[in-house]
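> Heads up, there are several structures right after this.
What follows is calculated from the coordinates using simple rules that are stated; it is not laboratory data. All figures in this text were calculated on a predicted structure; none of them were measured in a lab. Cβ atoms are built from the backbone, for glycine too; each structure is taken alone.
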Structure 1
Amino acid sequence: MTKLWSPIQVGRMTLSHRLAMSPMTRSRALPDGTPGALSPLYYAQRASLGLLISEGTQPSADGQGYLLTPGIYTESHIAGFKRITDRVHDAGGHLVIQLMHVGRVSHPDNTPHHRQALAPSAIAPGIGMFTASGMQDIPVPRAMTSEDVLATIEQFRVAAAAAIQAGADGVEIHGANGYLIHQFFAENANVRRDSYGGSPENRARFGIEVAQAVAKEIGADRTGFRISPGSPAAGLNEGPNGPEVYRVLIRELARLNLAYLHVLHRGNEEFLQEIRSLWPNVLLVNRAGRPLEKLTMDLDAGIADIVPVGTWALANPDLVRRLKEGAPLNAPDPETFYGGGARGYTDYPTLAELASKR
């Protein structure tokens, strides 16, 4: 029998089931990074999912990569997220804000200060970036100095404190998907010769130090961490030592006793089993693109404790009810994933709304 509907404790959060909403960029924030006017409704509509992980949220101006993504480093950002957390809590859900520093996956035209992006090394990802003037090649970033590294860790700490001030139940540190922390792991993005490059221990160091700073600031029981081992996102190649970097990282995160580890699974089943053996606390396993009939496969196998869902949650605000009743799901509209207004954001109908129109 599946564990899907059994309760679970995640840090300070008591959840009634094992589903969660994955972090999904929606590009509907205001130009200054304040969450948009529809965002409280969007998240509150999905509160029955229990644990909502917000879209990637930059901890600083340097951390922004895409247009119209939210931030959590100004008073306006805090006020905007407070409107979201209040609505989510009123609806019975929990919100964790994902802290996402994109590193080299950025373009000066998309950031408020229009500066060259920061990265472990001065190596461009070799991909394009959508800007207000259309697609442009991502330029070469500036290699972070030792002072930049320390300043960026401090930005994560301050942003985590701001998230709690905004009423969030915790934060998720984004160490995946080709962004800054992940770039430190990868051999083709990090050619540093200092204590943040070279050996697996050094490549893992930046992510570990970010986690240490955040956990010390807001509590390990309000801190999660996301990884995507083996992911080639944004041009990354972790190299043959990639698995060892994650072993070092996971052992250190376990020592910190973080609330959860969130794995974006890329298909290496043997390594996923190893991650499970290394990680003592709650493990979230996201198999993007899996068919609905395999939703609980990792729960049933004892690998995952929670199953995050992405586009199903995006298109079905009442996904929990639909799954419990075996009801058909709304189909997601990819044309409205990024940017725009209510269409494809807050207008997906619930079963109750569909019934009222009959």
Structure 2
Amino acid sequence: MTTQSVTKSTARKGGTDWSAYASQFGALGVLIIICIIFAVIEPAFVSPINLFNVLRQVSIYGLLALGMTFVILTGGIDLSVGSLLALSGLVAAAVYKGGTGLLSAGTAGQAAGFGLWPAIGAAILVGILGGLLQGSVVSWLKVPPFIVTLGGLTAFRGLALLFSSGQPISTFTDEYKFWGQGMIGPVPVPVIIFLSFAVLAFIILRYTRYGRHVYAVGGNPEAARLSGLKVNNVVLSVYVITGFFAGLSGFLLSSRLNSAEQVAGVGYELTVIAGVVIGGTSLFGGEGGIFGTVIGILLIGVLSNGLTLMNVSPYIQQILVGLIIVFAVFLDQLIKRRR
């Protein structure tokens, strides 16, 4: 929820609107409580190495969640980000190594490739084109985004398999691996990239005209159209944005794993959507923001890491995350009814 929404709601009631603040900062409170509990139960949780490991793990999810926030704010959804990530990573690897035939052949064929920056550019371009395609169908052909991106989930995964003939592309040079495995000081490079884009996305949504248009379209598309906004263009743009982040994430994940694989990103869309919703962004659009998304993704990462340190089964972890998602949506609806 935006600060403006909190202020207006408070003004209408003539006092403090605690439900509005709970919607905006509830996830932060839960994150702090969980961190304290894990720190008491398992002291290794608060070690700098572990904390940076948590940040590194959530950075890929976080980048995808930034794009997903834009989409959900307009009342849409994108189920294809994991598949588009896989396709983008494979394209980046192929461009860097000079073809898909150079699977795990060490650094052989590196000289035949096009270099690092063309590889990054190719991954981002694939992501943007995927987002542009889906956004066009959603905005101009009026096909529900759930259906469009569900189809994209399958189609992009199929393209990834077709492009690479079902084989991974692996073993890169240090130049390539730096972006996923390297450090700048004590901070992992993917974390710096994630936080930098989070700040940029926060500024765009909070302080620019485009950000206000995104909230307006999500709050009431018809009212936005009648007020002169080009609703179709705004809707198209948010899918391009999430495509950009999927492409960038595909490159970073292949760099981190030293391998681009067809199964990369499987199930990522669920974790990403969960992080955005837990962070307070309404699935019905118009309310939420980047700050909440960052907190939501961190909450999932911290919960998973802490439970792993406590030797809790990963199956139970999935159950807990699912319950948290349902509770977050329930809380969002409860707060709306109270208003």
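> To test your reading of the models, identify which of 1, 2 gives 2.0 for distance in nm of label points 7 Å out along Cα→Cβ at positions 91 and 115 when calculated.
Working: 1: 3.7; 2: 2.0.
It traces back to 2.
> Any idea which of 1, 2 comes out highest on relative contact order in percent (Cα under 8 Å, 6 or more apart)?
Going through 1, 2 one by one, relative contact order in percent (Cα under 8 Å, 6 or more apart) peaks for structure 2.
> Continuing with this model, one more query. Computing helix-only ellipticity at 222 nm (-39500 (n - 2.57) for each DSSP H run of 4 or more, over all residues; to 500) gives -25000 for which of 1, 2?
Details: 1: -9500; 2: -25000.
Matching structure: 2.
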